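None of the figures in this text is laboratory data; all of them are computed from the coordinates on show. Keep in mind it's a predicted model, so treat the numbers as computed, not measured. Cβ atoms are built from the backbone, for glycine too; each structure is taken alone.
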Structure I
Amino acid sequence: MEISDALPWKAEKLRELHRRDRPLVLVNAWDAAAARIVEKAGSEAIATTSAGIAFASGYPDGQRISRERMLESVAEICSAVSVPVTADMEAGYGDTPEEMDRMVAGLLEAGAVGLNLEDGTGHPEAPLADLALQVEKIRAVVDAGRKRGVPIVVNARTDVYLARVGPEAGRLAEAIRRGEAYRDAGADCVFIPAVTDPTVIGAIVKRLTCPVNVLAIAGSPAIAELARLGVARVSLGSGPMRAAMTQLLRLAEEVLAKGTYSTLEGILPHASMNELVAGRPPGRADPPTS
C-alpha cells in the first residue's frame with residue numbers, strides 16, 4: 001500500500017482546523033463534483049457523507065453499501081481536491097481491531113486523513129454499540145494510523161440523541177459519558193448529531209473539554225452562535241446531497257407535469273461546471289518544504 005507523503009501534513013492541518021473560536025464548517029460532499037464545488041466556495045477541508053454516497057450509489061443509509069464501494073467514492077473525492085478530506089466511515093464496517101486496521105489502511109490509500117466512526121447500530125432493541133467495544137475500535141483506529149505514520153483525525157460519533165436512547169432527561173448524561181470515553185480513547189472530536197438546543201450544546205462543550213461536532217439542520221443555531229457556544233466543528237451531513245436531489249425532483253416534476261423549465265433558471269453554466277472538473281483546482285496539495 002502506498003501512502004502519499006502529504007498525508008501526515010494534511011492530517012495535522014485538519015486537526016488544527018478544529019477551533020472553538022472559529023469552527024470548521026463542513027458542507028459534506030458525495031462525489032468529486034460536489035467536492036470541487038465546496039472547495040471552490042472556500043472550504044478548508046472536505047467531509048464526505050456516507051448517506052449521500054450510499055444514496056447516489058443506489059443503497060439506503062446504514063452501512064448497506066460495502067466498505068470497498070465506499071472507499072472507491074472516498075478515493076474519487078480525495079483525488080478531486082487539494083484540501084484535507086475526512087471520510088464518514090459509518091461504524092467502520094467491522095468490530096475487531098483487525099477490521100479497523102484494514103479499514104484505516106484502505107482509507108489512507110484513498111487519500112483521506114480523518115474519519116467519522118459512529119456507535120449507532122440501527123437495531124431498535126440495542127441502538128448503541130457496547131461502550132467497551134466502541135472504545136476498543138477507536139483505539140484500534142488511532143493505532144492503525146499511527147503505525148502508518150499518519151495521525152488520523154478521529155471524529156467519534158454517539159447517536160444517543162439521534163436514536164432517542166432512553167428517557168430524554170438522561171440523554172445528556174449518557175452522551176457525555178460516551179463522549180468522555182471516546183475522547184480518552186484517542187478521539188480528536190466528539191460528534192453528537194440531533195442536538196439543536198443551545199443550552200444542551202453549551203453543556204456538552206463545557207463537560208467534554210475537547211472539540212465538539214454539531215450537525216446543522218434547518219432551524220439549528222447559526223454558525224456565529226455555535227462558535228459562541230464553543231463548538232469546534234459544524235457539518236451538514238447528507239443535507240447538501242438531499243438538497244440537490246430535492247432540486248432535481250422539482251425539475252423533473254415541472255418538466256414532466258407542466259412542460260416548463262423554470263427550475264433551470266440561475267444554475268451553473270455548462271462552461272463553469274466543465275472548468276470545475278477539467279483540472280485540479282489551485283491550492284497547495286503537498287506539505288510545506290520549510
Structure II
Amino acid sequence: MSSGTTAGNRTPRHTHISAKSRLFTLNCRVVWQYRELTRLFVIRGFQVKYKQTVLGPLWLLINPMLTALFDVLLFGNIAKLSTDGVPQLLFYLSGNALWAFFSGRVSSNSTTFIKNAGLFGKVYFPRLVIPIADVLGGMIQFGIQMLMVILLYGYFYAVGAVRPGLPLLLTLPAVLIELGLMGMGIGVLISSFTTKYRDLSLLVGYGLHLWMYATPVVYPLSAVSGTLRALLRLNPVTAPMELMRAALFQTGSVMPGGLAYSFGFTLLVALSGIVIFNRTERSFIDTI
C-alpha cells in the first residue's frame with residue numbers, strides 16, 4: 001500500500017472567487033484595468049437611451065432647446081425674472097445644460113444596483129465602473145449641448161451683448177468634474193439604500209425637481225436677497241452655477257467660501273458614497 005494519501009481520503013479543494021475590496025477603497029488600479037469596459041458602458045448608455053427613436057442623438061439638442069424656449073416664455077416673459085442682462089435664451093440654455101448634467105448623474109446613478117442586478121449577479125468587475133461610465137457619458141452629452149450655447153454665444157458676442165470672464169473660463173472643467181462627482185456620490189448613496197428601501201427611488205425625481213428651484217438655474221442669485229439668499233448659498237450647486245455665469249457672462253457671483261463649501265460637500269458625499277457602495281456591493285444580490 002502506498003504511503004501517500006489515497007484519492008478517496010483527500011479533502012476536496014474549493015476556489016472562491018470574489019471582489020477584493022475593503023470597506024473603503026477606490027480600486028483605481030483595478031478600475032483602470034477595466035477602462036475598455038468603461039468605454040463600452042458609455043457607448044451602451046447612448047445606445048439604450050436612443051434605441052428605437054427616429055431622431056436618435058438629435059434629442060440631445062432638441063430637448064434643451066425646447067426647455068430653454070419654455071423657460072423664456074414662462075420665466076422671462078410671464079414671470080419677468082431677471083437674467084442680469086444676459087440674453088434670455090443664452091441664459092437658460094447654459095444654466096439648464098449644467099443642471100441637466102448634475103441632476104442626470106444623480107438620477108441615473110440612483111438606480112445602479114436595481115438596473116444592473118442581473119449583470120452584477122453573473123460576472124465580477126469593479127462596480128464603480130458603471131457610475132464612472134455614467135459621469136463620462138454625461139460629460140459627452142454636456143459637451144454636445146454646449147455646442148448650441150457656443151453658437152448662440154458667438155452671435156451675441158459679435159453684437160456686443162455678452163463678454164466672457166477669460167481667466168474664469170479655465171475653471172469650468174473643474175466645475176464640471178466637481179458636479180459630476182457630487183452627482184455620482186449622491187446617486188450611489190441613494191442606489192445603495194434603495195436595495196432595501198425602494199420608496200427612495202420614487203422620490204428622486206420629485207426631490208430633484210424641488211432642488212432645481214432651490215438652485216439659481218432659471219434666475220440669477222442677484223435676483224434674491226435677505227434670508228432667501230443666505231439659504232440658497234447653503235445649496236452646494238449654487239456656487240458652481242454662479243461661477244459658470246461669471247466665466248461666460250461676467251455676471252455671476254464668484255464666492256470663494258461658497259466654492260470651498262461646495263467642494264467640501266462633494267468630497268464628503270463622494271467618499272461616503274464609495275464606503276456605502278462597497279458595503280452594499282457585497283450583499284445587495286440577497287436583498288434586491
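Looking just at distance in nm of label points 7 Å out along Cα→Cβ at positions 50 and 274, which of the labels I, II belongs to the structure with the highest value?
Between I, II, the highest calculated value is found for I.
In terms of relative contact order in percent (Cα under 8 Å, 6 or more apart), which of structures I, II is highest?
II
Assuming 3.9 is distance in nm of label points 7 Å out along Cα→Cβ at positions 122 and 210 as calculated from a single structure, say which of I, II it is.
II
A value of 1.5 was computed for distance in nm of label points 7 Å out along Cα→Cβ at positions 114 and 234; which of I, II is the source structure?
I
Which one of I, II has helix-only ellipticity at 222 nm (-39500 (n - 2.57) for each DSSP H run of 4 or more, over all residues; to 500), as calculated from the coordinates, equal to -14500?
I
To which of I, II does the computed value 100, 45, 38 (Cα extents along the principal axes in Å) belong?
Only one of I, II returns 100, 45, 38 for Cα extents along the principal axes in Å, namely II.
Out of I, II, which one gives 23.4 for mean count of other Cβ atoms within 10 Å over residues 98-105 as computed from the coordinates?
II
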